[in-house]
Structure P
Amino acid sequence: MQWGVALVGSLVTSLGLAAFANPNTHLRFARELSVGRRLYGALVFRFVAGVLLVVDAEGSRWPDALQILGWVMIVAAVGGRIAGLPNLRLITLWWTDRSPWTVRFWGLVAILLGGAILLAAV
């Protein structure tokens, strides 16, 4: 088992379950995340998760898919840093204006993606 891949898959699945089960709490968390420099923590999380996928993907079931996903996460984290804090806040505030059903849909997508990542790790 690839532990880095399994860790990323578990975290993605857990966040998806939380968003699906209680979208209002997820939206409140996103609003609080947009205060101060907390968004940089989200970028660091995305960057580290991407690096884990790229580094640990070689021994998995779908190494090419995981490496592509890892590189997408790394580029998104770097792009977020380049975009700057004000633009990231605008995107976060736009996201928090969505309906709870939209959050549930994307939570379901995260559950499926995290499950696929976990399956690739085993």
Structure Q
Amino acid sequence: MKSCPQGHEYTPENSYITPKGKTLCRACRAERNLIAKRLRKAQKGMKAMERRAKVRQAEMDLLAAIELDKKGEEELERLRGQKKEEAADVRQVILTTPELRTERDQRLADIMRKAREKAEAEIEAPS
């Protein structure tokens, strides 16, 4: 009796004859199928691991973006505080420098005068 390349004997229970007349070993075919099944399972597991890794990476990216956004907000608040301090400093300079204070007072007086004139014009205008 003949045997397959792997050494399995071609018995009626262990052999399969294809429609083209070629004899195949059922034991070798079962081993190949088992190996293929394990390979598919491993590939499926790898794909699942890759998906989980992508999800983890997306989560990490999101957390990093949130942290960066928090830092950006903190920096913005810090800059706003600086600008408020600078504005207060400028206000203080204007109020303590006589020339600037006079100029400021003059502008305010002009604005008030124009507003008063506009209001008087509206009152005098016939309805």
message: Between P, Q, which one scores greatest on FRET efficiency 1/(1 + (r/R0)^6) of positions 20 and 68 (r between Cβ atoms, R0 = 35 Å, to 0.05)?
response: P
- prompt: A value of 40, 32, 17 was computed for Cα extents along the principal axes in Å; which of P, Q is the source structure?
  reply: P
- prompt: relative contact order in percent (Cα under 8 Å, 6 or more apart) was computed and gave 8; which structure, P, Q, did it come from?
  reply: Q
statement: Note: distance in nm of label points 7 Å out along Cα→Cβ at positions 28 and 108 at 10.3, derived from one of structures P, Q, originates from structure Q
query: Who wins on distance in nm of label points 7 Å out along Cα→Cβ at positions 12 and 44 among P, Q, i.e. which is largest?
result: Q
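A short reminder: the numbers here are calculations on the coordinates, not readings from a lab. Predicted model only: the values in this text are computed from it and were never measured. Cβ atoms are built from the backbone, for glycine too; each structure is taken alone.
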